[in-house]
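As structure tokens, here come the structures.
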Structure I
Amino acid sequence: MKILVHWFLSAVAVWLVSEIVPGFMVASLGSALIAAAVIGLVNATLGLVLKVLTFPFTIMTLGLIWLIINGLMLLVAAQLVPGFAITGFLAAFLGAIVLSIVNAILRTLFEKD
């Protein structure tokens, strides 16, 4: 049950980001649900590999490189999900930042330990 709540909150976060960030578009709730799942899978696979490989740069940039990687992972997910589109890297970069913030807020408000 906790996984379903986490997935739904992630989909809501993706939809909210599409309302906030220009160039970050979600066509429907179904697209947001699929996008949330794909973003999670892309981050858990390709994103994890990139974060491990760029760890020295992460230390040098005080973690800022991870924001770039997260933006790139959003662009990859947008290519895989119909109804989910990001117009460019700036929208993906800002979307990654806003998505992290919105996810944290939603989890604080709705998830119980």
Structure II
Amino acid sequence: MIFDAGVFIALDSPSKRQVVIDLIRQMSEEGVVPKTNAAALAQAWRDPSRQVPMAMAVKSTTVFPFGDPQTIGRRCAESGTSDVVDASLAVLADQLGEKILTTDATDMRRLGVEVVEL
């Protein structure tokens, strides 16, 4: 499962934090390692001293590099979208054969990936 930036941002919200923590715990028990890329983390990361739950979640997450800019740019063009972070996650999902856990399923679906809504 690939996490988009919204999953990490949800850890800042008291009303959503436990849902994400429980999901990460369940994934760990099932031997599933969450994945993301550096761009999604950059979109969410602001103040590590305040974002302790996010820092803890990142420790159990495999973080991939941004990806090939030409492939990501073409993905945006083909889908009529402009968010290169979302497109980079869509490309990563294709490469790994994974679904994306997202708080914005509409945009991710436009990019042609299978999603799970948070």
Structure III
Amino acid sequence: MAKILLEGLEFFAYHGYHKEERKTGNRYNVDVLVEANVKEAAVRDRLKETIDYAKLYQTVKEEMAQPAKLLEHIAHRIIQRVLEQFPQVEAVEVQVSKFNPPLGGVSRRACVTLREERNK
């Protein structure tokens, strides 16, 4: 089993619990860790036998473009899409971070991390 990580994916998106957040938008960071059996890719050096980073990025980008109120919901949607689109993935962990969250004080980021394993 291998771990493949796309780290530091940055997006400007319109998420947030408060209406004003969804109107003005904010910067977000997403890290996606997938666990998959990529032994054949390692042996045969073929992309079709592993996780295509560009396709994984595109999946995250599409979900980040859909407004949501909660970081938890965004992470959940990304996980579900990854499990649907990449049958070789056994587990997915997603961390979604919002830069400068509106807390009434100084905070660099607010982060939520969710993990799910494929049901066998």
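Every number in this text was worked out from the coordinates using simple rules, so none of it is lab data. It should be emphasised that the depicted structure is a prediction, and the values quoted were computed from it without experimental measurement. Cβ atoms are built from the backbone, for glycine too; each structure is taken alone.
Worth a mention:
- Structure from which -16500 was derived, helix-only ellipticity at 222 nm (-39500 (n - 2.57) for each DSSP H run of 4 or more, over all residues; to 500), options I, II, III: II
- Largest in distance in nm of label points 7 Å out along Cα→Cβ at positions 61 and 101 among the labelled structures I, II, III is structure III.
- The greatest value of relative contact order in percent (Cα under 8 Å, 6 or more apart) among structures I, II, III is that of I.
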